[in-house]
Structure 1
Amino acid sequence: MINKYKAFIFDLDGTIYRGSNVIKNADQTINFLKKNGKKLIFISNKTTGTITEYYNLLKQGGLDICQDDIVNSTVVLKKFLVENFPGSNFYAIGEKVFINEIKEAGLKYSENPSEINVLLVTLDRTLNYQKLEIAAKALENGARFFAANIDDTCPVEDGEVLDAGATISALEKRTHKKLENHFGKPSEFMFDEITRRLAVDRTKVLLVGDRLETDIAMGNKFGIDTALVATGIKNFPNGNKDIKPTYYIDSVFDLLKTTV
C-alpha cells in the first residue's frame, strides 16, 4: 500500500489521535512515511483547537511533522470569509477558540440578531437553548448560513459527543432555512486547500480516515483511494451504502505492517 502512493491525507481525530492521546503506533507510521519521502497532510473538521495546539499535541506524541502539514475547517472557512465577507458581523454556535479565530480574520462578533450578517455553526460543547434562538432569529432576519463542518458526532476518549450536524438539523427545522455551504470534509473548499498544498496526481494519493460520510465520501467524490480505520467513530454502513472505502484497516499502523 505504501509503495503504491506518493502522498497521504490523514484525518486527525479518531485516526491519528483520540481525545488527547495519539493512537498506538501512529507515530511510527507517520515517521516512516516522512523518512521515505512521502508527502503528508493532516486534515480535521474539529474547530475546538488552533493549528498550533494540534501541532503541539502531535509533536508531543512523537510525530515528526511541520505545522504547515495541518489544515482544519477553521482555516478553510476563514479564507472564504476574508474573501467574501470582510468586516461583516457574525454570530457563531461554536467554542471560544473558534470565535476568536474568526474575529482575528477581521469579522465582528455580535449576539444581536438584527445586526448579524453571517451565522456560523460548528462543534460547541456549551450549546444551549439561548444560543439556538439567537442563531434562529438571525437566520429569520436574513443572515447567511454557513458551517465549519457537518459531522453528526465527534469522537472523544470514552465515546462520542454531538457535533455540528445535529445543530444544523435543528436550525433548519426551526427556521426552514437551509445550510448554504460548509467548509470541512467532504467539501470542495477543503479539497481545494488540500490539493493546493499537496500538488500530487490524485491517483497517487491515499486518504485515511475513520468516518464514512466525511473522510471516505471526500475520497469517493474526488477520485482518491481511501482507507477506513476502526479507531474512531462507530460507522453505520447500512445508512451509507453508496460510500465505500478502497481498504478497511484496523488502524494507521496497518499501513506500516504491510511493508514488513
Structure 2
Amino acid sequence: MVEGIAGRWRKNEASYGIWVNLPDLHLAETIARSGVDWMCFDLQHGLMDYGDLLRLMPAVAGTSITVFVRVSSNSAADIGRVLDAGADGVIVPMVNTAKDAADAVSACRYPPQGLRSCGPMRSAMLEGMSYLGTANERILCLAMIETQEGMSQVADIAATPGLDGLFVGPMDLCFGLGIAPGDFGNEKFTRAIADILSACKGNDIFAGMFGYAPELARSSVEQGFHFASIGSDISFFRAGIRGAVETATGKPALVNSAGY
C-alpha cells in the first residue's frame, strides 16, 4: 500500500510501475498481479472515464500494488472523486505555480490540512470509517512538471507544504522547453531534469518519471528518480503484436512498437 511504497522511496529504493490507458478489466487484473510496484489509471489522456475507473478498481483490490490515478485536471471535484473511488494517490497534470500545487494538496486532505469533502464511498465500504483518520497520511499527492512556467517555479512548487512529490511528463516538458519531443539529450532537457531532482531533494519529496520504455525508466532511476513507469498497456500490446508477427512471418509488421 501507500505507506509501503513511500517508505521504500524514503530509503531510496526504486519502484517501477505501468501506465494504464485502456479500460479493460482483465488487463487491469493482469497488470496488478504482474509484480510491478504501482499502476496508474490515466483519466487525462487514457481511453477511459470515471465510470470505467469504478469498474477497474475492484479488479485490482486485494493485491499489494499501489494505485495512482492521473486526473484530467487540477480540479478539487475530480481529485475528490478518484480518491473516494479508492485511489492511493493522484498525479495532477499541468501544475505551473505554487498555488496550483497548494490547490492540489488541499483537494487531497481532509480538514484541517485541506478542503477535501467527506464521502470516501469505496474506502468506507472496505475499511469502515477508520479511513478518515488515516487518509491524510496515506494519500500521495504528486504534481506534474511539464511546462516552461512550471519549470520557472519548480523550487516554489516543490516547497509546497503537504506535496509528496513531482512527476515529470517528458514529452510535454520537451514542448514546454521549446525542443523536439523525445530530444532527451538536449542540454535544456537535462538541465531541467537536474533542477527538478534538486528541488525534490532540497524539499525532501519524491521524484517520478513517466517512462515510455524500460530503458528510460532504468536511466531515470539511475539519475535519482524514486519511481518510474516502464511503459504502458498500449505500448506492451503493440510491441507484442509486432514481435509475434515478425517472428512468425519473417516480415515487418504493419504496426510499429511505439506506443504511448
Structure 3
Amino acid sequence: MAEPRPIALVTGARRGIGKAIAVGLAQAGFDVAINDLDVSAELDTAVEEAKAQGVRAVAVTGDVARLGDHTSLLDACERALGPLTTLINNAGVSVMSRGDLLEVTSESYDRCQSVNTRGTFFLTQAFARRLLERARPSSLHHSIVTVTSANAIGVSINRGEYCVSKAGASMVSRLFAARLSNDGIGVYEIQPGFIATDMTAPSKARYDKLIEDGLTVIKRWGTPEEVARIAVTLATGGLPYTSGQAIAADAGLLTVRY
C-alpha cells in the first residue's frame, strides 16, 4: 500500500508568495489546494504549475474573511484531495490607501483586521479542530504556517492598520503553537520583508534607494521562491523540537544595528 501523501491548503495563492509556496510544496511532493477569492486565469495557471510537479492540485475559491465559509472551504479541499495535513495562512490585504496615521479610516482598519487577523484566527481554529478530531498518520508531518510581515514588528506609520493586523496575526500563530505543539502539530510564522511581488511593486522605487543605502543587511529585494523555501522547510518538519518560531525572511531588515 502506498504511503499517504501530505496535502496542503494554501490561501491567497493565485500569485506572489502564495503561488510560490504552493508550487514549492508540490515540488516537495504535496498535493495542494490553491485558494483565492474567485476563479481566474491566474488561479488556473497556479494550479497547472503545481500539477506539472507530478502531484494533484485543485483550485478552491473562498474568502477567509467569511467565517461561515471556513468549513465548506476545508471540506472542498478534502473532497478533492483527501485529509489535509497542512494549512498555509497566506491570504492577506494591504491598506486601502497609504497616508497619515491620523487619517486612517475605520473601513481600512476593519478590512485589514477581517482578513489578516480575524480570518486567520478562525480558519486556523477550524483546521486545528479537524486535525485533533481524527487519527493522523505518524509518517506525515502536520503543520500550520502563517505568513505575516516584517511589519508585525517594524513600524510603518503610513500603513498603521496593516501593522496592527499583522502583529495580531503573529500572536495568533504563537497562541496556536502553545495550544497544539504537544499534539504533534507544528505551528510557525514567516515574516517577509521586501519581497518583489505585484503587491509591493508600487513601493519599489521608494525602497530601492533605501535598500541600497543600507536599510537591509542584504542589499536586494527577496523573491517569493525564497519565502517558499522556508515554508516548505517548516511544512515538511525540517525544524524538529521547535514551537512557534517566527522566521524573518527580511534580509536583516529587523536586525538591530548601531
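Read the figures in this text as sums done on the coordinates, not as results from a lab. The structure presented is a predicted model; accordingly, all values stated were derived computationally and were not measured. Cβ atoms are built from the backbone, for glycine too; each structure is taken alone.
Out of 1, 2, 3, which one gives -14000 for helix-only ellipticity at 222 nm (-39500 (n - 2.57) for each DSSP H run of 4 or more, over all residues; to 500) as computed from the coordinates?
The read-out was computed on structure 2.
As an exercise: Cα extents along the principal axes in Å, for residues 122-201 alone, calculated from one structure in 1, 2, 3, equals 46, 22, 17. Which structure is it?
3
Given that Cα Rg over 2.2 N^0.38 Å, for residues 34-97 alone, derived from a single structure, equals 1.19, which label among 1, 2, 3 identifies that structure?
3
Can you say which of 1, 2, 3 returns 17.5 when mean count of other Cβ atoms within 10 Å over residues 26-33 is computed?
2
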